[in-house]
Structure I
Amino acid sequence: MTTNTMTLPKPILPEYSITLPACKKKVKYRPFVVKEEKILLMALESAEIEQIVTALKGVISNCTYGKLNPEELSIPDLCFMFINIRAKSVGETSTPELTCKHCEASNPVEIDLTKIKLKTHEGHTNKIKLSSDRGMIMKYPTIEMATSVIDDPTINPDSESFEAIASCIETIYDGENVYKSEDYSIEELIKFVGELTHKQFDSILKFFETMPELRHIVNFECRKCKKNNKMILGGIRDFFL
């Protein structure tokens, strides 16, 4: 038997481009391949947030040819990027199993991924006013920061959520003076946040609570009880499966 020593050619993958809604960066990307999809499915089935995050970051980095660093990507842009990669990889529709709120029957409901947009809440701003001439400009958290900021019910200067909030400060201004966060240590930023009033701190929390998010309203009739359901989908898991 003769062994062929020639290297097999690599498959030619289609290429697309998209502008991320938060950072306004234009990026080229490709669909994920079978081996990458398998990693994603295994991560989602594990239900382990750390494994899911690792898989998402790996796929986004690979599919954008390493030009996009998912560790620096804000939550809104990361979600938007992944949904578009998914749509070009396995189809522009997804059919998750949704549970009827009346009889708890499972219903497959088709979703058009091309219609999923980032929703910006009314009143959202990244400019936090602390006084008439003093304030802060915030930046969106990365996926590592998000859980600790939103899910920690006891925010205090020693918690991970407090550090995450401080890490999302882009600049602090005082009249005509502008202080870039990159010029200060995280300890200095944490101390600054800790010396804010309760009302000022609530303004920062509102920034996180109202930041843009993937959101899609689904209406369907239960195939068992025939009653109407209205659900809001908002997680990557909802749109991937």
Structure II
Amino acid sequence: MRRRFFVDRFEADSAVLHGDSADHLGRVLRAERGQHYELSDGERVWLAKIERVALARGGRSRVEFSLVEPLPVSKPLLRIDLLLSIVKFERFEWCLEKATELGATSIVPIAAARTDKSLIAAASKRQKRWRRILLESAQQARRLTQPTLQEIWKPETAFATFLGPVKILCSERREAAPLREVLRAQSAVGATVLAIGPEGGWTEAEITAARLAGFVEVSLGENILRTETAVLAALAMIGFALGH
């Protein structure tokens, strides 16, 4: 299966891949003139042929393509805004990768009350790295476009700002309704907001704020899940139930 890369735009019959992606294609994949790859600008996908590979230092590499033929495009029917509490960075970055593969449209890092304060302080310095993870994961998954990464939000602000007909707050509390029951009551919809809490869970104040903003508190089962496991389980269930 051909690899896919994202370009800024298509010209009349050509496109250019710049920067880190061009460097990866040229140095790691050892791309050569005449090879074929898929290119996406977020709206369209083309089969393209490499015409020139120019490797340079400092992010100035470029790969020039000629466009061969347009390819069928399948745009996702479901929008998912993932409000993801910041956890230890190795695990958080794993969440970014898997959330991209499972179709998240945008990802909002959340500085929850129980998030480690040292992680919050360091998170703003990792935005560039996180965007690169989203880009590479989206290309690997052959998505039409990569998810957007928001700045760091407080949970109460995010709960009130992100809108959708389905708003789900994953919770460890036993009185929370099972997610499968909540999803059964929904028909296919265009937008879902999913909130995943930090280690230690949401505080009472955060749960109250979520409810006031229209969120339904849900459970993913009897077992207590790590943040990354909850992301995987919830996104898979939402995609299966509402994405068709």
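Of the structures I, II, report the one carrying the highest value of volume of the Cα convex hull per residue in Å³, for residues 144-183 alone. Mind showing how you got there, number by number?
Numbers: I: 84; II: 142.
Answer by largest value of volume of the Cα convex hull per residue in Å³, for residues 144-183 alone: II.
Work out the source of -9000 here, i.e. which of I, II gives that when helix-only ellipticity at 222 nm (-39500 (n - 2.57) for each DSSP H run of 4 or more, over all residues; to 500) is computed.
Working: I: -11000; II: -9000.
For helix-only ellipticity at 222 nm (-39500 (n - 2.57) for each DSSP H run of 4 or more, over all residues; to 500), the value -9000 is produced by structure II.
Ranked on distance in nm of label points 7 Å out along Cα→Cβ at positions 176 and 200, which label among I, II comes first with the largest value? Mind showing how you got there, number by number?
On the way: I: 2.3; II: 1.7.
Once distance in nm of label points 7 Å out along Cα→Cβ at positions 176 and 200 is tallied for I, II, the winner is I.
Of structures I, II, which gives 5.8 when distance in nm of label points 7 Å out along Cα→Cβ at positions 56 and 208 is computed from the coordinates? Please list the in-between numbers first.
Values: I: 1.6; II: 5.8.
For distance in nm of label points 7 Å out along Cα→Cβ at positions 56 and 208, the value 5.8 is produced by structure II.
Computing P(r) over Cα pairs in 10 Å bins from 0, in percent gives 7, 29, 30, 19, 12, 3, 0 for which of I, II?
Details: I: 6, 25, 29, 22, 12, 4, 1, 0, 0; II: 7, 29, 30, 19, 12, 3, 0.
Going label by label, the one that fits is II.
Work out distance in nm of label points 7 Å out along Cα→Cβ at positions 8 and 216 for each of structures I, II, then name the structure with the largest result. Could you put the intermediate results ahead of the total?
Values: I: 3.3; II: 4.4.
If we compare distance in nm of label points 7 Å out along Cα→Cβ at positions 8 and 216 over I, II, the biggest value is for II.
We did not get these values from a lab; they are worked out from the coordinates using the rules stated. Note that the structure is predicted; figures quoted are calculated from it, not measured. Cβ atoms are built from the backbone, for glycine too; each structure is taken alone.
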